[in-house]
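Next up: some structures, all given as structure tokens.
Rule-based calculations on the coordinates, nothing more; no lab input. Predicted, not measured: the structure shown is a model, and the values here were computed from it. Cβ atoms are built from the backbone, for glycine too; each structure is taken alone.
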Structure 1
Amino acid sequence: MVQRYLLPEIAELWSEETMYKRWLDVELAVAEAEAEEGIIPDEVPKQLSETIDRLDLPSFIKKAKEIERSVDHNVIAFLMALEEEMGELSRFVHYGLTSSDVVDTAQMLVLRQALNLILDKLEHVSLLLAEKAKSFKYQPIMGRTHGVFAEPTSLGLKFLGYYSEALRNMGRLEAAIEHVSYGKISGAVGNYSFISPLVEQKALEKLGLKPEPVSTQIVPRDRHAFVLSVVTLVAEMIERFALELRLLQRTEVQEMFEPFGRSQRGSSAMPHKRNPIKSERLDGLTRVIRGAMLVSHENVALWHERDISHSSAERYILPDATSTLFFMLDQFIKILRGLEVKTERINHNLIQFGDFYLSEPLLLALVQKGIMRSVAYKWVKEVAHNAFEKKLSFSEEAKKHPEIRKVMSEMEIDRALSHDYLRWVDEIFERFGL
């Protein structure tokens, strides 16, 4: 995890200390379940719990890592360090388990917590987007397709589109949280050779998880791939907004600006520069998360009941992708709060190149008059291109067009061109209760 893009709340989740704490949580839950079933002595869970309570965790981790240098197995090293702390009864800890029972189940606990942090941030983002949508509901802005003037739309609708996407992503995140609310305590190849489904059920209930219906040595990695796909979709929503903001901040557009601090500098060489670095940063980080998603999909297919090729990759991609998205959402919130919307410039851009874009209402009016669409299209194209190239009024050029004037009066042309592009905005907003 790159410290530059790491916030404390989620950094703590993916820390080494948290990993060991969650391993201890899993071992204790299993010991309690096994003791309840009479598989291990009743005093084991109590002693294990007391040992956990008095552990100096940094010293314990240091000891475990020293052992790992010798045995080259992190879970065995963890258990050997625990044995030194706990004594004779430690032989009943990890009874009937395989390493992945502990590691995968603990990982799901952390991953679920990380996704809940992300969901909280996304909910905050959605509220800010809804506020922006309502604020600019009736503000016309030029809609652009292919980067070119298309037709006027509402700036509020632009924000509403992102709000709608945020709601979809919240639903996806909730589904992802459900996807990671599973663990496995099913032994070396998932068939409960030396443990029982009942022990698994009891242990996972204590941890707030459900049993993986069919596991191998591990929890199936399609769950992780689904989570990383959702994480990527959330990042891509931010990427889409950031790209829109970068395009609207260009010198020749100047319709919207990301926040720029009083002491902020845009360039080491050019003091006039006000670069959209926050948005560019978010677009760049999305590429990193998309790469992590690809790795998660490559982790789905493993040899037989499991190999270890997924493990090293997940040490990177799960902390990096979730912590990076958490940072991105935090930055997105700051951008939305400090966003500068230049309505005067938006209004200026609507008219500075003329009204050549009023082509569709005239086209449809001609069709209503009985003109074949292909013929009407040709006439209107002639008017629009001539008006744009010569910086003339589209309306006046239409009134001069001999073929159009044969079927439409000046009044009919004016009526067609007085089209209200925002007439259904209220109805669209009502779909969201806004």
Structure 2
Amino acid sequence: MREKHKILIVDDEAHFRSALRRFLEKTHRVIEADTGASGLQLAQSEEPDLVLLDIGLPDASGLDLLPRFKEIRPSPAVVMITAFDRVKDVVLAIKQGAFDYLVKPVDLDEFEVTIQNALKYAGLKNEVTRLRQEVERLQGVGRMIGRDQTFVEAQMLAVKSAQSRDAGVLIQGETGAGKELFARLIHTKSPRAQYPFVALNCAAFSTEIIESELFGYEKGAFTGAKLEGKEGLLEVADGGTLFLDEVVDLHPEIQAKLLRVLEEKEFFPIGGTRKKKVDIRIVSACNRDLWQVAEEGGFRKDLFFRLSTIRINLPALRERRDDILPLARVFMEEFNDKYGKKFRGFAPKAEQLLLSRSWPGNVRELRNSIERVVLLENDDTILGRHLSFLDQDPGEKSPDPSEKLNIVLPDGGLGLEELEKQVILQAREKCGANKAKMARFLKLPRHVLLYRLKKYGIELDGK
């Protein structure tokens, strides 16, 4: 059986409220108030679907109270009631958000139609709000938690940048700082929100796979290709947003093809002879200073400028100390719900450990840490011993790798290229000639490492 709608009548005339109640209570739940103050109190506690609000109340004007009723969540529909057909009051009420108005004495047929329409409107409006909140929650946008000024300013810049359909946005920050979360925020708040949001981690695949993922291919384009061909992510994201994470790792050839897509809004699939048109916005992310990489020759400058019309720099979690405990509490509640636990807070020792850690993995590491505790422990408070898996001295920063080096330069001098070659050779010894491991060890994009291996004639047997 469908739950009855709840209607609040706010009117100082007892006989009028009584007449409306008798008419409505057959099919709806009815509550009453004879003043504006008591009406607001009931609206906040009872959350009515519809408010019938008299303009002439003894303690306040219904017109003055209307905005306060509209601020209540979930937002009720409001129908104004007046003893006189005063055009100015009616126009003002509609402008302030009233759904409709009724004039005393009320015509019952008109009253019934107005009530039905107002309830339908309130239901649709709140359903849209609920669905929007659910979409934002599923996309992670609801987790934008933080009072740090730099973080708040980054959010404001993201929301402002969302107003554009096409401007490239580059989000820079350490791993785990929330770059994809910001990309989803930009998409969700943009005119493209009704179209797809598609994400690709450019560091996760080889150049060949990245190319086929982005551009797709025609049937028979290469050995092993699907018989029916494959639609690329550029097509999948058509109309929406393409998020390129770790864009710094794109091979120069892919960079050139991507630049053409941005300039001409068209591309050729692999093995294709017919151009395909796309209308997308690209939001990219990088955990390094992409301009510095471009200055060093590791990224195309023309593509950099296309991608970075707006640049958003995200602070590391260690730079937003005041946000650590609020975030931890939100994650605790999230995993309480997920795992059926009843943690209520953090002991002082646990809070001290959380605040003293440098969190190299940023918000992602904090979230994973809280999940581990909630999953494995069964107390009602997160204790210091629950976090013993964290580093023993978490507040200390890792020393700068350069401080560990003890390079002895010969008296006759040493060319930088020779020094670079020796570093690569030593990395080969440490990583067992594995190119992927070497690239990570030297903190270089894979294609940059391959270029330097070729430059110095260093051969590897590994992958």
Structure 3
Amino acid sequence: MTRIMPKPAVSGGLGRIRTAVPVTLLLLGIACTGPGVTRGVRGALPPARPGAPVPRATRARLALPARVAVELTSVARAPEVAIVDSTGTFRRVTAAGDAVRLDAEPPREEVIVRGPVRIGEALHRGDVRVTGGARGELRTIIEIGLEDYVASVVAAELPIWSAEPAELEAQAIAARTFAVTALRARRAAGADLVLTDGVLDQAYCGAYEGTSSAGAARAQRRLEAAVRATRGLVLMRGDSLEEARYHASCGRHTANFADVFADEVRELGAVGPTGVHCRPCATRAAAEQANGAPDATRPLGWIARLEPGDLERAGAALGLDGPVTLLAPARVDDAGRWLEVHVAGPDRALRVEPFDDLRAAIGYGVLKGSAIVTTLPRPGRPIGAEGLTVQGRGRGHGVGLCQEALRDLAREGWSAARILRHYYPGTRLERLPVARD
């Protein structure tokens, strides 16, 4: 999760769920061009549990944390972490069994280096805490102010050099809401109050540094202004924080939270946004269909070619007796997203699996979304030694803010509040206080 985009005011709600029928559209003749980015919360890929609902809380109990902890998963398996501290001194933290060692000092349970610090090329405006594990691995956590974290997420999720103020503001509000909701859910579950810097939560790459050019400095000022203007603002649904999921592009219609995150709804009573029509994506999708090819610069369409090895790995992940030999939609929504699929292995015994499990097995970067146009061989036909080609539209889980449309709507003059009301129908903005330590 892992970008966030707000939504314009349009009627919300997906219609009925229908049983899928084979798709008859032809495959596009060319592969997609342009970046295949999956944005956030991260989305672009559905967080495993970070959006779990928070117990109903009175207004007096709702407050924002002053600081948050973010685990750097990119260095989770590294045998050492090189840190430049606030004085410019180079420090080295290494694993020492289940403990850690700072430079040549004796081992200890944890090492804390006061911030700001630099790890690799990234600047972190907070303290870094490194602990060890039983297998000699390191766990590196940045403890950072909430608003500094929000600014870092916005910079990682959006092209801030060209972003409109409303884009930046909407993303900031969504990112702040997502983070606080995730932490409250983890507190309720008795889990660590730690966010991750990857697809399970939101993109975090350290602070944006506008020092390379005058343009970078202007971008940093716009970013800081957006975070400052929205400081403390979150999305509320009734008395609870919203499930503020977001994604890269919906294709033409966002998804119903209850369809995509059914486990959270069933097990935890989570309530999130219904699907809404996304005019910017719908317009672009129609243009791509008329042209017979994805847009050259901002493609919504994509094509994935799955080799036999990919299908073998997917079959193993799904518990089949071999590679996937048949794939067809079992349940789709009114926007054409595959919610559940029929799959079979070599024994041809049909099983129904969540489509997201198939995406996870094959790779979110390969199957970029769930709005599938068609496959070759056609859905329900046997898959041979040539493998499977899948044509789809949109990127990410499709719930909540659509980042591709965010830019277009902001350029049309939509405010951040209007965009967010559209993509999260039934919510309101509220500025919450910061909790006292």
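So if we calculate FRET efficiency 1/(1 + (r/R0)^6) of positions 80 and 288 (r between Cβ atoms, R0 = 41 Å, to 0.05) for every structure here (1, 2, 3), which label has the highest result? Walk me through the intermediate numbers first.
Details: 1: 0.65; 2: 0.10; 3: 0.30.
Going through 1, 2, 3 one by one, FRET efficiency 1/(1 + (r/R0)^6) of positions 80 and 288 (r between Cβ atoms, R0 = 41 Å, to 0.05) is largest in 1.
Supply the structure label, taken from 1, 2, 3, corresponding to helix-only ellipticity at 222 nm (-39500 (n - 2.57) for each DSSP H run of 4 or more, over all residues; to 500) with the calculated value -8000. Write out the running numbers ahead of the final one.
Working: 1: -21500; 2: -14000; 3: -8000.
Among 1, 2, 3, the structure yielding -8000 for helix-only ellipticity at 222 nm (-39500 (n - 2.57) for each DSSP H run of 4 or more, over all residues; to 500) is 3.
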